[in-house]
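Asker: Just below sit the structures, each encoded as structure tokens.
Readers should treat all values here as calculations from the given coordinates under stated rules, not as data from a laboratory. None of these values were measured; they are calculated from a predicted model. Cβ atoms are built from the backbone, for glycine too; each structure is taken alone.
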Structure 1
Amino acid sequence: MARGARIAKTNALRELDAAGIAYTAETYPADDGMPARDYGVHVAELLGHDPASSFKTLVAVTPHGDPVVCCIPAAAELDLKKAAAAAGEKSLALLHVRDLEPVCGYARGACSPIGMRKRFPTLIDETALLFDEMGISGGRRGLALRLSPDDVVSFLDATLSDICREEV
């Protein structure tokens, strides 16, 4: 982590520190008035990063109710059929927002693929490897992390796949 102001540790930060994974933590004003749909893009631009290198975390569930974590570029939309195929499932549906915190331990807009209550199967859009660093949530609104996509994939034992909708 970069030196500077002291940042309250989240589960994501604790896990990265314990694993010895290098990251940069960046803070930004957590504005609850930001539109949820473009939140990740707004945060990336606010921090001076390419939104294509900043990833949002969505949680889907299998027909049996098992969570699958999906990380996609902030401006992209998840293709549930592609994600289901990558996860080896018949189908996936997005986890209802009211279930996010009880299942993952994170609130909406602060969901990080690292530091969830349990380790769930994780899919990361393959475009993450186009960048030296990717951005993910630090586990609370107002905290973003930049780190190597290879480290994220390795740490989470994630599957890289094309899981985004094609732009029309």
Structure 2
Amino acid sequence: MSRLVEALEQIAFTRRYLLERLDTVPLAQWFTVPAGAPYHIAWEVGHITMAQYRLCLERLRPRTPEDETLISNEFIHTFRRESLAEEATGVSAEQIRATFDSVHARILEELPSYPDADLDLPPLVPHPLFATRIAGLRYAPLHEMIHCGQIAVLRRMLGQKPVW
């Protein structure tokens, strides 16, 4: 199995696992910040979306005009690492979910044809946790799983039963 296929399988597995939890939370609850929580589900999903775009597309190839339609610079800024949940205004849960789904679909569409020889190159945008493009692709599902755990806690705080 190629390194790229393996990375894409992990990305797809992690997304299926996340969706088993996320799809149980009504969009109407996405902006609810449970008592004691620093974020809401909308921020978590927006952040995952931004990060997946940056890890799996932006660091492998230059930003394209189509990318602005896929995920705007404003969306990226709104859900960056240092952002706060209260900054996520002006974007609906439906918009966040649509962008989340579209970015993932674009990754699964584009990456299967990515040249294997380019996987060992440094990412176009440096990252402190990895030095190659394949390492970035391997990190993407790990990052998503961290936020999946946070979403699991938030959904429990919203009264949902655990999903096993």
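Asker: Comparing structures 1, 2 by percent of Cα pairs over 21 Å apart, which one has the largest value?
Answerer: 2
Asker: For which of the structures 1, 2 does the calculation of helix-only ellipticity at 222 nm (-39500 (n - 2.57) for each DSSP H run of 4 or more, over all residues; to 500) return -17500?
Answerer: Of the options listed, only 2 reproduces it.
Asker: If you don't mind, there's one more thing I want to ask. For structures 1, 2, which has the highest computed value of distance in nm of label points 7 Å out along Cα→Cβ at positions 38 and 150?
Answerer: When distance in nm of label points 7 Å out along Cα→Cβ at positions 38 and 150 is calculated for 1, 2, structure 1 comes out on top.
Asker: So distance in nm of label points 7 Å out along Cα→Cβ at positions 22 and 46, computed for just one structure, reads 2.7; which one of 1, 2 is that?
Answerer: Structure of origin is 1.
Asker: Can I ask one more? State the single structure among 1, 2 that was used to calculate mean count of other Cβ atoms within 10 Å over residues 94-101, giving 13.9.
Answerer: Among 1, 2, the structure yielding 13.9 for mean count of other Cβ atoms within 10 Å over residues 94-101 is 1.
Asker: Tell me which structure, out of 1, 2, gives 38 once relative contact order in percent (Cα under 8 Å, 6 or more apart) is calculated.
Answerer: Source structure for this number: 2.
Asker: Additional query: Looking just at FRET efficiency 1/(1 + (r/R0)^6) of positions 70 and 126 (r between Cβ atoms, R0 = 25 Å, to 0.05), which of the labels 1, 2 belongs to the structure with the highest value?
Answerer: Top value of FRET efficiency 1/(1 + (r/R0)^6) of positions 70 and 126 (r between Cβ atoms, R0 = 25 Å, to 0.05) goes to structure 1.
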